[in-house]
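Please go over the structures that come below.
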Structure P
Amino acid sequence: MPTSRIEAFSDGVFAIVVTLLVLEIHVPQVQGKDVSGALAHSLLAMAPKFLTYVLSFVLVCIWWAAHHNLFHVLKRSDRGLLWLNSLFLLWLAFIPFPTALMGDFPGERIAVICYGTVNTLAGVSFTFMRYYAFYLAKLVDERIDRSLLKSAMLKVR
């Protein structure tokens, strides 16, 4: 099977994930005589939401680039790759939840653990997908230097 269908579906999921990240940030509702002061205070209080949004956006973009680079070296796909890619996308699509959780509860250990766990599971599933494509199913273009595949297993990009 060609890789184009998996790539197109995955790009759609990536786009939805980055969109969902920003939808968790809402404009503060302020009233009273000192709207400017209240708005400034509210925006400052939202700093954890902004920071977790930026962090997650950057991480999703790193995953998108790594995913693009992986599929660039593949000559074909198979059912196993399709399901491993779906597992990776499952964790990726869940990233907006722990991002919002950490933005709402920045000092809470469980929020950070949840965020780290979901990102770790995305990383593990991506690494297994890469290993499967490189070594188990041998889906890589034969012109690719095998030493590059080994070094690719040691890093995300």
Structure Q
Amino acid sequence: MALDDLYREVILDHYSHPRNKGELPDPDIKVEGANPLCGDELSIFVRLDGDRVADVRFVGRGCSISQASASMMTERIKGKTLAEARALVSRFKGMMQGAPADEEELGELAALQGVRKFPVRVKCATLSWVALDQGIEEFEATKAKVAAKATSE
């Protein structure tokens, strides 16, 4: 089986049988993302245990690439710290922009590197990752403001 066929199979499996799909009640982080060019929309819900991702889910609709990427992302960040999740976001986005993929580190996510051949679809693959990064950034900024306010009182 050719590598492209294997990659296609992984993407179709995650699209047909998405992991961690559904809303998460009382999330610590909730963020929405949309790609108006193709109509992809999603919401990501993250529950933390301290600084670690205890649970993560997504809901959304869109093309197979955006939905499969969100499914794979939720699997990869579960159990990671927010810093580790952000580092993974950075490496994934780098891979999608042409950086060599460390397949051992990225695992199934490497299947999405074939999307680079279709530049218009890269936004589909990175939608959930960009949204997650934004959600973590907003969460950390809010946390910092609360801490600053508490120390000034």
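Readers should treat all values here as calculations from the given coordinates under stated rules, not as data from a laboratory. Just so it is clear, the model here is predicted, and its values are computed rather than measured. Cβ atoms are built from the backbone, for glycine too; each structure is taken alone.
For distance in nm of label points 7 Å out along Cα→Cβ at positions 84 and 108, which of the structures P, Q scores highest?
Max of distance in nm of label points 7 Å out along Cα→Cβ at positions 84 and 108: P.
A value of 2.4 was computed for distance in nm of label points 7 Å out along Cα→Cβ at positions 68 and 132; which of P, Q is the source structure?
So the calculation was done on P.
Can you say which of P, Q returns -23500 when helix-only ellipticity at 222 nm (-39500 (n - 2.57) for each DSSP H run of 4 or more, over all residues; to 500) is computed?
The value was obtained from structure P.
Any idea which of P, Q comes out highest on mean count of other Cβ atoms within 10 Å over residues 36-43?
Between P, Q, the highest calculated value is found for Q.
For distance in nm of label points 7 Å out along Cα→Cβ at positions 4 and 76, find whichever of P, Q sits highest and give me its label.
Q
Identify the structure, out of P, Q, from whose coordinates mean count of other Cβ atoms within 10 Å over residues 28-35 was calculated to give 18.2.
Q
Tell me which structure, out of P, Q, gives 39, 15, 12 once semi-axes √(5λ) of the Cα gyration tensor in Å is calculated.
Working through the options, I get structure P.
Identify which of structures P, Q gives the largest calculated value of relative contact order in percent (Cα under 8 Å, 6 or more apart).
Going through P, Q one by one, relative contact order in percent (Cα under 8 Å, 6 or more apart) is largest in P.
Tell me which of P, Q gives 15.5 when you compute Kirkwood radius over Cα pairs in Å, for residues 20-99 alone.
P
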